[in-house]
Structure 1
Amino acid sequence: MQARGPLMIEHRLIEGMIAVMRRKLERAAQTQSVDPDFVDAAVDFVRVYADRTHHGKEEDILFRDLEKKDLSEADRRVMNELLSEHAFGRTTTKELVAANTRYRAGDESALADIVSKLRTLADFYPKHIEKEDKAFFPASRAYFSDQEDQAMLAEFREFDQKMIHEKYRSVVETLEHD
């Protein structure tokens, strides 16, 4: 398997969550309400899986290694766009958390913000994924030898093994401070 393989597999799970978000958005439109526990679960998925785990591998490993290469101007531009898109996803998720907090506190006007932020994420991720799967990953593969690609794949596996510990260390630390 090439290093881009796990990243593309992760994209399929993210697409699955986007489909769930779209169904929840339809339900919110019908009922004029949203389940704040679902929003919490969606935020956890986006933050831990899509951002920290998936984007973490891209930023901390793939992009780091690409920075050492003589990228074409076009490939460097796309990589910078992807970094900006990752930041956009983080900002949108933070805004979703704030809206959900307001909604839980009884602010009914926060529903519109929740719906807007969920829709933004649901619209954002498919385009972002397509850019990576169809353009950037195939182009970036050309910069690495087979040995470099396999080393990156091994580093991805090591990264994943540490994630569960990072996640729950954070949970315990948060609970200790409450």
Structure 2
Amino acid sequence: MYKRDRRDAAASGLQDMQINTQRLTLKTLSMAHLQTAYAYSSDPANTQYMMFLPVDSVEETRRLIKDSLAELKKDAPGYYKFAVLLGEKHIGGVGLYFDAAPDIGELSWLFLPEYQGHGYATEAARALMEWAHARLGVNRFIALCDAENLPSQAVMRKLGMVLTDSTGTRKNRGSDELRRELLFEVRLD
């Protein structure tokens, strides 16, 4: 059933999909979001706890968006990326990845610094979880973070996630040191 649901979702126009919350709109990340996505993903201070960021250039951001759009054309996409809009303003992004297992959705988020601390990440990630649960049949969600990333840990807890492993390590792109990684999980039934 899971594979069928993912195929059905991919076939039904994810390239211009939209999820609405009380305050936000999640839209499929596209080239229309290039400059803002570059702004929040290239800032070393904003991405200090991220494994694959900061990006080096607008061209790298363009390639990542292009790859994301190509992924949505697959029968069973391995990930989904969304721009988060407050009104018409692109303030951040959320993602859902299926690297751990095809039935486990890994959540990610990143926002412009001036829009952090207002509950937008929690609201957007919760909407993405609810969409994935209803549309893709995903019941288990995980999120990983650097052990020092206290704001992301707060978002995870607000999503109902619990810490299940604190023994992992990671290498963040903006750092030369090996870092401790935390794994949070939640099940929706």
Structure 3
Amino acid sequence: MTVGGYVFLLVVAVLVVAVIAGYNRLVGLRQRSEAAWSDIDVQLKRRTDLVPNLVETVRGYAAHERGTLEQVIRARGAAVAARTPETRAQAENALTDALRQLFALVEAYPELRANEQFVALQGSLGEIEETIQSSRRYYNAVVRDLNTAIETFPSNVLAAFFRFVKRAYFEVDRPEDRSAPRVSFGG
């Protein structure tokens, strides 16, 4: 074999290794984004599982506030039914709004604010909200890396060939949704 033949084989081998490495990187980023979404999903499920307990506790003290309680229940149902990051973000924003209204309602009932079960539920919600915020940041960072790899050369060629698609960020729609629902233990 000639020197040119060896050079050709070396170039082909380098290209094959580069394609394999690029493909594996894209697969790894896709898997990390799916795992990060799963983490968010778990935390959001924990939050939606907590909502019925909050509603029942409030219902005992504020039964005549049916509209607010029903709004929370509807928002929870929409959040549970949402499947994609985009629809889940919208549904979670609605649930956050409903929870804000619920906690605003609670302010009118000092005996409810002092209820041990309700205080524990508020504490759990606060912890879950912090974990959700952290999970969202991680998910969005992984999605940023995946989307960057899909758009930049030379990995964009591999991404197009192997049909890798960009993922959507888990974003909030309105500036007031960028904070967790206010949990107040005081009067």
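Bear in mind that the values in this text are calculations on the coordinates, not laboratory data. Remember, it's a predicted structure, so these values are computed and weren't measured experimentally. Cβ atoms are built from the backbone, for glycine too; each structure is taken alone.
From 1, 2, 3, which structure was helix-only ellipticity at 222 nm (-39500 (n - 2.57) for each DSSP H run of 4 or more, over all residues; to 500) = -8500 calculated on?
On the way: 1: -25000; 2: -8500; 3: -27000.
Going through each structure in turn, the value belongs to 2.
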Here FRET efficiency 1/(1 + (r/R0)^6) of positions 80 and 160 (r between Cβ atoms, R0 = 25 Å, to 0.05) was calculated and came to 0.75; which of the structures 1, 2, 3 was it taken from? 2
For 31 (relative contact order in percent (Cα under 8 Å, 6 or more apart), calculated) the corresponding structure among 1, 2, 3: 3
